[in-house]
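FYI, it's all coordinate maths here, none of it is from the lab. Owing to the predicted nature of the structure, the values given are computational and were not obtained by experimental measurement.
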Structure P
Amino acid sequence: MLKWHSELDELEQAMLEMLYGTMDIFGEAYSIRLNGKGLGLASADGIKIVAKSNNEGINVRVEPGLKHGMIHVPTLLSKSGAKDKVCNDFHIGAGSQVVIMAGCGIHSDTTHLTQHDGVHRFFVGAGAKVRYVEKHFGMGEEEGRRTLNPTTIVRLEAGGLLEMEMMQIGGIDVARRTMKCEVGDGARLLVSERVMTGGHDKVVANYAVNLVGGSSGATLSSRVVAKDKSRQKLHVELIGESTCFGHSQCDAMIMDDAIVEAIPEVKARHADAKLVHEAAIGRIAEDQIIKLMTLGLSEKEAERTIVDGFLGQ
């Protein structure tokens, strides 16, 4: 058992499993935070993790040419009223390959605000390949107040590749999601996002991708589900500064009295910049529900099956 694992209570261990399943990280690099403080960290071959002096984050350095690296950086807020502010910097060496597993679980049972403000900055070296997986969720009693403010800043050098899979599935009252990316020569940014809200939840997302390098590319795909009286607003800005290709797409499923706004924006500042945006918002088709109900599902079960399929769960 990892030394810090014994310090987690039953709730905290359950939250960690919701983020990762069974967390088997022996021999791998990791940093885990609990209620605003670093709980444990470890480096690994080719990966060095060092805590910042103010205890508000880590510096991660991946050696050039490293293959099959793995990094885990979970954050848990299990105490109502806890607040966490963290800035993690990832310096990915040229030609390396690494997977980064991140995420935050927030638990609150009271009206005291529980909040996570997380900044992840990625400096991806030439020819490096990074897969980043991020999951956020909230849990606890209905009166609990849970807020999430994730910020992602990316600089991709020539030929680099960053694949981002980001998920926020319920339980967060207010989320402000921000992304700023700069994509260099021949580099690629691929973003797949899944967000679901219910109750009176509110999500505001602002993403800006600047394609500065020749033959650079970016694809951003968002699938969102808004239920009850929740609100979601997504603004994606693609800026083409050179010969490049950018594509943003938002598919939204709206239910009950929810509100969804999708605002795609493209700015071509070069004659050979090719930028495409798409947005589609609609309800669940009635015939889909009826078809599933003929197979023995209740209306709620049919609805849940359709939503899960839409979000790729």
Structure Q
Amino acid sequence: MILPQRTLGRQGLAVSCLGYGAMGINFLYGRSDERDGIEAIRRAHELGVTLFDTAELYGWGANEKVVGRALAACRDEVVIATKFGFTEDFGLDSRPQHIREVVERSLRNLGVDHIDLLYQHRIDPQVPIEEVVGAMGGLVDEGKVRYLGLCEVGPETLRKAHAVHPLSVLQTEYSIFDRSVEEIFPTLLELGIGFVAYSPLARGFLTGAVKSADQHESDDTRQNAFPWWHRGNFEKNYEAVQELAELAASKGSTVAQLSLAWIMAKGDHIVPIPGSRKVARVEENVAAAGLSLTPADLRRVKEILPKGAYGDRIIDGRVPVWV
């Protein structure tokens, strides 16, 4: 199967209109079976997905190894993205030497000779972004990396970074529940930078399987970390999802498919990367590529949640501020 293709950035990075985020296989969302993750990744590829997203942080190499094993047989048909920037005590380190060390480990973990798309996972306030992107660009020159991206940054940082070496992608959380990054979209269009939306299903809230915080496993961060699940917010957000589900049903789709189609309708330079450890969910998500939304559908989504979900988005223990 061939999914419609989208180009991220002006450097020619072509990927499927919908990707796959592997984080949940090894990180944040409770126990999992890596065999299920491999099966889900391979099924996504069979269905036409070509962009696969991982990071050193996700299990300190364990996630990269799963992605590498799953895609070994089709390596030349896919785009593998990974990230650097954290230390094992969850500190930040984007010094050039650390970047190089992480990239060398990632190449070994993935079992590849180059990384297609390399992101700085989070800004390191101790290292100027110009120095970070300069080091990343050096890895491009050496052939170890092909395209560059940043995560969770604002217009000022994008401009500084892009002036050092062209960026292809900004990755930030984006969904019907959280639209704050839309204020950065004009800068992306001006600079010709693509956008990858992580957590496009609002960390599972925009699915038919949403559960209250106390129903999640104790090692699932949704248990207490995300205000969308807090008492008072959860009930309002749950009600909104039921209204979204009614709209989805009127189009013969699920609320997850509606949510992914909503993101893809926001621009042809935008690619969501939903992740799932279940093949059935992967199949459901990929089918969203065939769902077209009308202007009336988009207006109805805005009527249901005019400003996004109830409760702030918390990331790395804080509400994000773009710089």
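Upon calculation of helix-only ellipticity at 222 nm (-39500 (n - 2.57) for each DSSP H run of 4 or more, over all residues; to 500) from the atomic coordinates, which of the structures P, Q produces -11000? For helix-only ellipticity at 222 nm (-39500 (n - 2.57) for each DSSP H run of 4 or more, over all residues; to 500), the value -11000 is produced by structure Q.
Match the computed value 49, 17, 11 of Cα extents along the principal axes in Å, for residues 127-190 alone to one of the structures P, Q, and report its label.
Attributed to the structure labelled P.
When P(r) over Cα pairs in 10 Å bins from 0, in percent, for residues 71-118 alone is calculated, the result is 25, 50, 21, 4; to which of the structures P, Q does this value belong?
Checking each candidate, the match is Q.
For the set P, Q, ranking by Kirkwood radius over Cα pairs in Å places P highest.
From which structure (P, Q) was P(r) over Cα pairs in 10 Å bins from 0, in percent, for residues 135-246 alone calculated, if the value obtained is 14, 42, 25, 14, 4, 0? Considering all the candidates, the number was obtained from P. Among candidates P, Q, the computation of relative contact order in percent (Cα under 8 Å, 6 or more apart) that gave 21 used structure Q. A value of 6, 15, 23, 16, 12, 11, 7, 6, 4, 1 for P(r) over Cα pairs in 5 Å bins from 0, in percent, for residues 111-150 alone, calculated from one of P, Q, originates in structure P.
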